[in-house]
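Each structure below is given as structure tokens.
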Structure P
């Protein structure tokens, strides 16, 4: 396929897996039963992604508790009353709070990649959480004997290890999930918080070579959980100029649900042209995971052609606006719907590529 196309990451978990997770947490089933459900969900996800014709796969995040908190699995120095992420429909997602030194990942993303590799020979991308998101774990009033500067140093080391481990394990690319970027402008409209997030993530990226950074991308969207968003009302124009300062080779941008795509695509074109290093790949969202209606391949084709009128074909890719179920307990989107939308993206992107003659 001349125009690359990739999913963002998460696929709704099968009902059997969700039930096994609930039963395990209630002490009803053993870890062996839960692991069997994980393996079954992973194998099914890989097989069904292959059936959609997807040239690049992911593990669908079937075994992650969420896209944001997977590194915290097994940690004991956390409390549940951390920063709260509010969504437009009124529900909230609380983050944990770090209570003691040191900060270490309980699990690294390479383990998910290696598990998925057992079931496919196709390229696999790996999503990781941003250092800036995990920086929110450190409490505003500090931790006795563990200065914020020490925490940040540990965080940078762990974030580097997470990305490097995935690359070393053979990831086709590594996608940094940075949904807090747009949200930060609601919390701080001056942009100061956003710029501090960008700087922190760039400290991680600076540890990689230019060649490695070509394989590292960043994903932004207004959030997606239980068919609701946390920052869709934030103008892209406030986010993108700073976002394109991130030293990555790929940008994965929510666009299908954007009300004025032409205006945003023009801004993306101008910003991408100003990147001084090798010109980045820009993956434009052509599928809206929150909308229950399945887009047709022809509709996707039109969105790709629209994007191609702004971006050079060699810099253009397609994706979904967001993951379909970034949190494991989100059942708002049917699993079957997700795969049908993905297949429409693959087919529509191919149709557009043929029409463009590339």
Structure Q
């Protein structure tokens, strides 16, 4: 194993970390956003972080550069690329062997100490081959549907069987960080939690955030279901990413909804969550931000990988789950909001349980990476 970088000839050589992650209309923005949170934590510890990302429609390259990270952009997806043998092979946009060759070329001459991989279309074969460029590999996953060749496995999601979820899918030496206690949270959430006091009272403000992309326009469905609340004087904060395909449609709907305000590509999500009394959202990375701030949530499932976690969270009493977006109606949203708004004790119970679920662990993925050797 190559040792962690240290002082060489009087100069401090920063830990080098490469991150392979994509965003697109199909994939969504969650993978890149959680990797950005990790990248920020690593950079704060002095690491040199660079991204590798494919030029998909709805990609995040501009955002990565805006946040100050070098990004090697892989060529656009190949039309009608041959299907691979993984459930999400198509998300790569090319055969995994081609992605391997392109990603290898992106690292030529740089030699990172760690390679972080957050992609459902990549498994142990790609990871094993990339060890010639990076001695340590971290895999970020939440579907547990394929083997990994990694030294550190990170899954911040909640499952009733999360302690057994990756049995047989990672090498014996791999350190697994599992559960919301390890959730990737930006510093502003810790700051907001330190001063936040959730008090029993009426619902005055609702946060509606269905992910940065929201390909199915769950935002529009939910906003239609919030019309009664809006007319009753409840403020509605609606959040979308800059590349959301239904952004203008949602903007028009917000314009016709009293007390509704659209926020695009925000950098104050912690503030919006702290101000809200109730949230409607997907079961992606923002779930753990809401839980950490004790924000009672009505969830809508937008993707297959959210279904199991949403069901387990609801069964354990952490959220209210309306189910798959295809079956959710504005009327169902309205009923759920009215019921939870009237049940102050129920909302406070959701808030307390959610905060307990995300109680922070003492060690984080960034800590282990910067120490050079993962261990329990």
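Read-outs: derived from the displayed coordinates by stated rules, not from any lab. Computed from a predicted model, the values in this text were never measured in an experiment. Cβ atoms are built from the backbone, for glycine too; each structure is taken alone.
P, Q: which one has relative contact order in percent (Cα under 8 Å, 6 or more apart), as calculated, at 15?
It was calculated from structure Q.
Could you figure out which one of P, Q the value 0.75 for FRET efficiency 1/(1 + (r/R0)^6) of positions 54 and 278 (r between Cβ atoms, R0 = 30 Å, to 0.05) was computed from?
Structure of origin is P.
State the single structure among P, Q that was used to calculate distance in nm of label points 7 Å out along Cα→Cβ at positions 214 and 310, giving 1.4.
The read-out was computed on structure Q.
Where does the value -13000 come from, among P, Q, when helix-only ellipticity at 222 nm (-39500 (n - 2.57) for each DSSP H run of 4 or more, over all residues; to 500) is the thing being computed?
It must be structure P, since only it matches.
Out of P, Q, choose the structure whose coordinates give Cα extents along the principal axes in Å, for residues 246-293 alone equal to 32, 20, 19 when calculated.
It was calculated from structure Q.
If mean count of other Cβ atoms within 10 Å over residues 174-181 computes to 26.4, which of P, Q did it come from?
P
Here mean count of other Cβ atoms within 10 Å over residues 22-29 was calculated and came to 12.1; which of the structures P, Q was it taken from?
Corresponding structure: P.
Suppose semi-axes √(5λ) of the Cα gyration tensor in Å works out to 36, 22, 19; of P, Q, which structure was it derived from?
That value comes from structure Q.
Thinking only about distance in nm of label points 7 Å out along Cα→Cβ at positions 30 and 126, which of P, Q has the largest value?
When distance in nm of label points 7 Å out along Cα→Cβ at positions 30 and 126 is calculated for P, Q, structure P comes out on top.
As an exercise: mean count of other Cβ atoms within 10 Å over residues 86-93, calculated from one structure in P, Q, equals 13.0. Which structure is it?
P
The value 0.10 for FRET efficiency 1/(1 + (r/R0)^6) of positions 70 and 254 (r between Cβ atoms, R0 = 25 Å, to 0.05) was derived from one model only; which of P, Q is it?
Going through each structure in turn, the value belongs to Q.
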